[in-house]
Structure I
Amino acid sequence: MRVKCVICDNIGQLPDDAPLAKKLRNRPIHTYMCDQCHERIAERTIARVATGNFVFHRSSHSIEKSF
């Protein structure tokens with residue numbers, strides 16, 4: 001399955017029987033992000049959390065209290 005990263009527009013390949021490929025086929029709301037973009041966002045998020053100015057906005061649902 002051909003996929004396109006929503007951030008950098010790189011086109012990649014996923015095996016047709018991969019769980020992510022099935023998720024993307026069956027639920028069009030889900031988007032694909034390449035590994036480089038995913039790692040870059042994770043690193044920057046960790047850096048923002050370390051500054052102390054990053055606030056997690058959580059809802060008041062009971063399931064989120066354990067988060």
Structure II
Amino acid sequence: MAVLDTDRNGKPEVYVGGYGEDGHQGRVWQLQTGPAGLTGTGATSFHLGTLGGPTGRAHFGNHLVG
């Protein structure tokens with residue numbers, strides 16, 4: 001898990017890595033925060049293939065959780 005303000009709007013986003021997801025290809029979820037705290041509304045997810053990277057057992061997201 002990592003907490004970052006990647007869009008620089010003054011509200012941090014929470015990134016959660018699931019390196020065993022999708023047959024160990026890995027996936028990362030981005031969750032928004034607001035005045036009430038963490039919310040799943042507007043959540044997105046991505047993997048290396050989404051970003052144009054390799055597919056297969058890449059364990060993407062491992063550095064967020066490992």
Structure III
Amino acid sequence: MARILGIVIGAVVVAAGTLFFLQGIGIVGGSSMTNTTTWTVLGPLIALAGVIVIVVTLRRTRRR
């Protein structure tokens with residue numbers, strides 16, 4: 001159960017980071033985040049954090 005939860009949380013964080021990046025560079029519009037350098041930088045970092053959550057979850061649950 002913990003493995004599935006970790007993967008789902010990581011995937012949601014990756015999706016959110018990707019969306020933030022796309023809004024930051026102006027591909028996805030309609031919010032105050034559109035064309036903002038802050039989200040262009042933070043989006044990939046957030047997505048990377050999600051990937052790290054997934055990798056740590058897979059490594060931790062594989063050892064048990």
Source structure (of I, II, III) for helix-only ellipticity at 222 nm (-39500 (n - 2.57) for each DSSP H run of 4 or more, over all residues; to 500), computed value -27500: III
With Rg and Dmax of the Cα atoms in Å derived as 13.9, 45, matching label from I, II, III: III
Structure from which 23 was derived, relative contact order in percent (Cα under 8 Å, 6 or more apart), options I, II, III: I
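Read-outs: derived from the displayed coordinates by stated rules, not from any lab. Being a predicted model, the structure only gives us computed values, none of them experimental.
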